[in-house]
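Read-outs throughout are calculated quantities, based only on the coordinates presented, and are distinct from any laboratory measurement. From a predicted model like this one, the values you see are computed outputs, not experimental measurements. Cβ atoms are built from the backbone, for glycine too; each structure is taken alone.
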Structure I
Amino acid sequence: MLYQFEFRTYQRKFKRPLRTSHGVWDIRSGIILRLTDENGQIGWGEIAPLSWFGSETFEQALDFCTSLQTHISEATIFAISAELPACQFGFESALSNETNSPPPAPPCQGGEQIGSLIYPCEGEKKLSQYSGLLPAGEVALSVLQMLWKQGFRTFKWKIGVAAIEEELKVFQQLVKAMHDLADRKPALLRLDANGGLNYSQAEIWLQACDNVLEIPDFSVSVEFLEQPLPITQFDEMLALSAVYKTAIALDESVANLDRIQECYNQGWRGIFVVKPVIAGSPSQLRKFCQTHNIDAVFSSVFETEIGRQAALNLATELSLNSRALGFGTDDWFDDNQETWLKHLWQQM
């Protein structure tokens, strides 16, 4: 079957720049795809690259889309190179969206529907099932209060950005604030270093996390330390995972399916943070996860609702644990997504 292919690019400015050990990120750029089959059925997809994380660049994705004809076949889609993992995800998602399954959150009464996509009401999302993203530094303390009121009970905090002494002080304040808010109910904190620590710093952080775990009658647990070391130090992370009580999760190390397979083959049986939108082919990712039963935490790359819905559908299908999904990122934008997405459709 041939599909009529159209695409549009977008840019979204973060409400506040995202600071990680990789640097400062202030604009999310991506591409929205539309495939129309011979019967007029429409499927939507999204390409949301993250080159510093391990995907193709936005420019490479745009060049690929520009190189295609106005009509493409399924064979063309399934032949997309693994060097373009975000493109693989976007095009395959557009195919599957033709018979789109309902989103994980129920649609609100009278909710907006664009094509086959239904946009759920914010209030009906079960935010306790998601991990809310806290900004780096001391500002995390005020954002924590806001996200807690919204219903989040799992939080991710970026570290490896400032001096370790400063971050450890904020860490102690953060876990105390979470404990006070939780009032003896469990709350979880994830620390994400984005590969920005050295070995001795990773040991300091893991010991600090272990100390929290050992506090009697404390409401807060550190669920894991995410990607403490660069991807070139896999053996060191494997060694650290055997020494400390706090779990280590791989993130940049498992940015796409090839890397996931490589780390699994090298013996990693800990937590895999999987970002479906840049992981590559959804069908191949599904096959790998179902075959190997990995301990996966599915996470966002600040995609729009198009990519988010496809990623959440996959995560809901493949999650074998009760870990919160890393999609608590809505608060990082203050634009009206529905409005500009509908405007984008009208241009197509």
Structure II
Amino acid sequence: MKKAIGSHLARSAVYALLAICALVTGCYQDTRLSVDKNGKTVVERYGRLQVKGTQLLNEAGKPVQLRGISSFALQYGAKYANETVIGWLRDDWNIQVWRAALELLDGGYIIRPALKTAVIDSVDAAIKLGIYVIVDWHVHQDANPQRYEAQAAEFFDEMSKTYGEYPNVIYEICNEPNGDDVTWDEVVKPYAEHIISVIRANDPDNIIIVGTPRWSQMVDVASANPITGYSNIMYTLHFYAGSHGESLREQARTAIKNGLPLFVTECGTSKASGGEGVYEAEFLEWASLLQENNISWVNWSLTNKGEDSGILILNADREGKGHWTENQLSQSGKFIRSILRNETKIK
């Protein structure tokens, strides 16, 4: 397997810290290692993921929790979609999953189809590095997924034909449906059923994650009328610690009680705007709920545009080389890194 530059030293440091954590707090768990002490990657250990009830399981049927980092919208963040950066996140940050966010508008894929290259680079890197990768159809601004349903079907047909044999790949088919007329029963569910059928024609097994209305928050509504007839389907819940608290957590609990398997493909430490501070205590409340229910999560995002939610400070690493120093990390970056490396205890 091709190694990112300096990965051996970085992993050694992570292992030492994990050993201390294990002795002091007992938090050392296989489910939280990108590469274990025997050098096996997370994909080598877990294999093809599956869903049973509300739980994400490894190939052997044991529950797992994945944690990782999302790219920023790839029309702005494609420079980080490379093996060196993703390898650094694996070896220094201990991520088990990387999310490639293919934004549709605002200079995104609908206008610039060549951006698909950044998704391909992300998937290829994840396969080489032995981590999981979320292929994210980032419906965000024009938030009715049916508007670009034909393009989504074409895109996921190609991705599933090309990568369906690899256990690394997870499909997120609709990032954040939104709008008064974008209901679960009439819009999102029919769209999802169509795109799922396209993927399943090529890839019968890999996990597919479905967005839910109101910025992927109405998981309780989806839980009352879930998609049937397909296996290994999950539903995404998005939160920002400064904007979303107990009321949204209660919606999540309702969905779980109703048997809906959740995967938090996007969560931030800031307000939903990406700014207005970093809410560490509030994020840890969410992290506790996710850990308690074994729900995987991906932090938004790898960007250097100066947002509070970004993991890099303004203009750090303009070339996309990784190997960031402490001084290049934002407050959110330092905080999320400490969680991913199991240095910050989650109650």
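For this structure, a couple of remarks:
- With FRET efficiency 1/(1 + (r/R0)^6) of positions 74 and 274 (r between Cβ atoms, R0 = 25 Å, to 0.05) derived as 0.95, matching label from I, II: II
- Winner on mean count of other Cβ atoms within 10 Å over residues 226-233 once structures I, II are ranked, highest first: I
- Given 18.9 for mean count of other Cβ atoms within 10 Å over residues 162-169, calculated: source structure among I, II: II
- Parent structure of the calculated result -0.72, given that log10 I(q)/I(0) by the Debye sum over Cα atoms at q = 0.11 Å⁻¹ is the read-out and I, II the choices: I
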